[in-house]
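Several structures are given next for inspection.
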Structure I
Amino acid sequence: MDADVLKTLGDTLEARRDAEPQSSYVASLFHKGQDAILKKVIEEAGEVLMAAKDGDKLPLVREVADLWFHSMVLLAYNGLRAEDVLAELKRREGTSGIDEKNARPKG
């Protein structure tokens, strides 16, 4: 995926943070608060699972796009961006998933 798309979307999400709730879907989500955003992320994750089980690739791609989008809304709500996630993935690059998980603080 072209990282420019993520940057542009991140910029748009930031611009909608303080917009009037009736001005856009994203502004309405921000206005409703984190619980509403979390519910959308959970909903979209479930739709990804169902699309994967159905075995049709286009609906799966579309549902994953919805999940990524709503995850980015959640990041923006918390003052973060896709670039923060990309930096974390870069940090993990070349590290075994088992080693990375074992290095996390317990608790």
Structure II
Amino acid sequence: MSADCIFCKIAAGNIPAKTIFENDEVIVFHDIRPMAKVHFLIVPKAHIETLKDCTEANQALLGNMMLLAPRLAAEQGLAGYKTLMNVGREGGQEVFHIHLHVFGGGAAA
């Protein structure tokens, strides 16, 4: 956990979020700046800054995040969706704690 990381604070329950799923490994919540009608983030509870920082030790976590995406997308009413993980400042990453965007359902209202 990183003391100044907003996603670590959300995972710890110190900042509220519109949570749709949580287990020991991840927390999933709606994005506060949605790019589509449905837009949620799958965020590991372990603080890992970028995908570039992942190792083989993170392989199961990353696989679990990807397998969770279709299940939660279906539960949110999405027949089709996009996934996105920004990597590094040059890749559009704004919060330096890995997270998987899942979004679909047309443009945000």
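Coordinate-derived values only; no laboratory data. Nothing here was measured: the structure is a model prediction, and the numbers come from that model. Cβ atoms are built from the backbone, for glycine too; each structure is taken alone.
Here are the numbers for this structure:
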| read-out | value |
| --- | --- |
| Comparison of I, II - label where Cα Rg over 2.2 N^0.38 Å is highest | I |
| Highest-scoring label, criterion being distance in nm of label points 7 Å out along Cα→Cβ at positions 32 and 48, among I, II | II |
| Among I, II, structure where helix-only ellipticity at 222 nm (-39500 (n - 2.57) for each DSSP H run of 4 or more, over all residues; to 500) as derived comes to -24500 | I |
| Entry that produces 15.4 once mean count of other Cβ atoms within 10 Å over residues 40-47 is calculated, selected from I, II | I |
| If relative contact order in percent (Cα under 8 Å, 6 or more apart) is computed and equals 32, the structure in I, II | II |
